[in-house]
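The structures considered in this document are given below.
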Structure 1
Amino acid sequence: MLRLDEIVAGYGRSQVLHGVSLSLERGEILCLMGRNGAGKTTLLRAIMGLVPLSGGAITLGDERLDRLPAHRVPRAGLGYVPQGRRLFAGLSVAENLEIGLMARGGDSGLRDEVLGLFPRLAARLGQRAETLSGGEQQMLALARALCLRPDVLLLDEPTEGLQPSMIAAIREVVAARRDAGVAVLLVEQRLDAVLPVADRVAFLENGRMGPVVSAGALRADRSVADRYLGV
């Protein structure tokens, strides 16, 4: 479904990704892990067209995403929840969702469907995003991405700094989207947060692709994770 073929990307003269190849299939959660500075966030930004490639290709089905301007990538079917949420803080919950709907021509029926996944947001539609709790803001960022009705969902550390109940709620929604056929690429730092939901785990080290293993294999033997995540 989503294919990264030998992608090379970075910032100016600083190359961060060195020939990274990765595939993501419909209806699976693939977790991307690595130490700080490994290039995980840059990889997600490259997929979204926010960091230009200097080599390789990114395709979704038969469409070359790396040939699209960044504002067209969401319309191709990608939802993105960046680290730090990046909400429109002064706008209401409803207005933030409307921006998501506009990106791919969604309607009020889709908004109601998404709000059904996040009852807390349904009670706060007129509230400004900046006044929500951290967990509610993360829910709003995810809900806005789901308003695109994405084929692929990219999540950059969505549970960072959240209390366990919020983590469980977000994890449940992500798993439900996977079960509905959405492909999910999830960046996380904590293995224990990943194993309950991931189908496969890929490791990135210094901008280069490491092994890709099943979550089941990691549950049985964490030595690979210790190698790529240990200090």
Structure 2
Amino acid sequence: ETLAKQMGLKPPYVGSNMSFHDFPGQIIGVVKDFHFKSIKDKIGPIVFWTRWGAGTLYVKTSTTKAPEAIKALEKIYNRYPSDAPFNYTFIDQQFDNLYKSEQRTGLLFNIFAGIAIFISALGLFALATHEAQMRIKEIGIRKVLGASTFGVVRLLGKNFVVLVSIAILIACPIAVYLMKQWLSNFAYKTDLDAQTFVLGSMLALLIAIVTVSYQAIRAALSNPVDSLRDE
């Protein structure tokens, strides 16, 4: 369809004459546009021609009948003398190869993101442990004066939540910019959804809260006598 439009042809296309690489021919049909390259490129013109020696013969079959079709094609192919051995590939495999680089990139991003989250959680855990140790006597006094476990956890955790929130505010614009730059390489692309960043931010906050809460709850449940007996 794209080639017909670029050539200025008008329906009905069948029966029109054209040439391809200086070989004259006649149009016997027009197929609907489809992606035969990566979606980084717009759908372009393509010609299917029946001139023998073009290099590739396309055969349509079903998944269950594929082995039988291959055997039948090989039998027919071997009837004719040729220096080239019988060889075949599946179209879905060829399309899959177009996106292997993106699949590898996605896998690497997931691995490094997981490592970054793990290291960040370890850092938060260490900071929360240090904070709890530094304020252990303050926590003991607050508990003696009637502070609840939730109040102590909120006291220790609010600073970390604020810091993570600031980090999210810094990271989101950078992520949006980098994603737009990457998506600009594709002719067909999805739009960035604010919901994705909101969910990611909430997940980051949840991980931070869970990480910090362990040490905070542990400090809040400790016996204040143990922390104040030396005072």
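Here are the numbers for this structure:
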{"read-out": "Entry that produces -0.75, -1.14 once log10 I(q)/I(0) by the Debye sum over Cα atoms at q = 0.13, 0.16 Å⁻¹ is calculated, selected from 1, 2", "value": "1"}
{"read-out": "Source structure (of 1, 2) for P(r) over Cα pairs in 10 Å bins from 0, in percent, for residues 93-180 alone, computed value 17, 54, 28, 1", "value": "1"}
{"read-out": "With relative contact order in percent (Cα under 8 Å, 6 or more apart) derived as 29, matching label from 1, 2", "value": "1"}
{"read-out": "Entry that produces -20000 once helix-only ellipticity at 222 nm (-39500 (n - 2.57) for each DSSP H run of 4 or more, over all residues; to 500) is calculated, selected from 1, 2", "value": "2"}
{"read-out": "Label whose coordinates, when mean count of other Cβ atoms within 10 Å over residues 21-28 is calculated, return 10.4 (choices 1, 2)", "value": "2"}
{"read-out": "Entry that produces 14.0 once mean count of other Cβ atoms within 10 Å over residues 101-108 is calculated, selected from 1, 2", "value": "1"}
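Read-outs: derived from the displayed coordinates by stated rules, not from any lab. Quantities reported herein were computed from a predicted structural model and do not represent experimental measurements. Cβ atoms are built from the backbone, for glycine too; each structure is taken alone.
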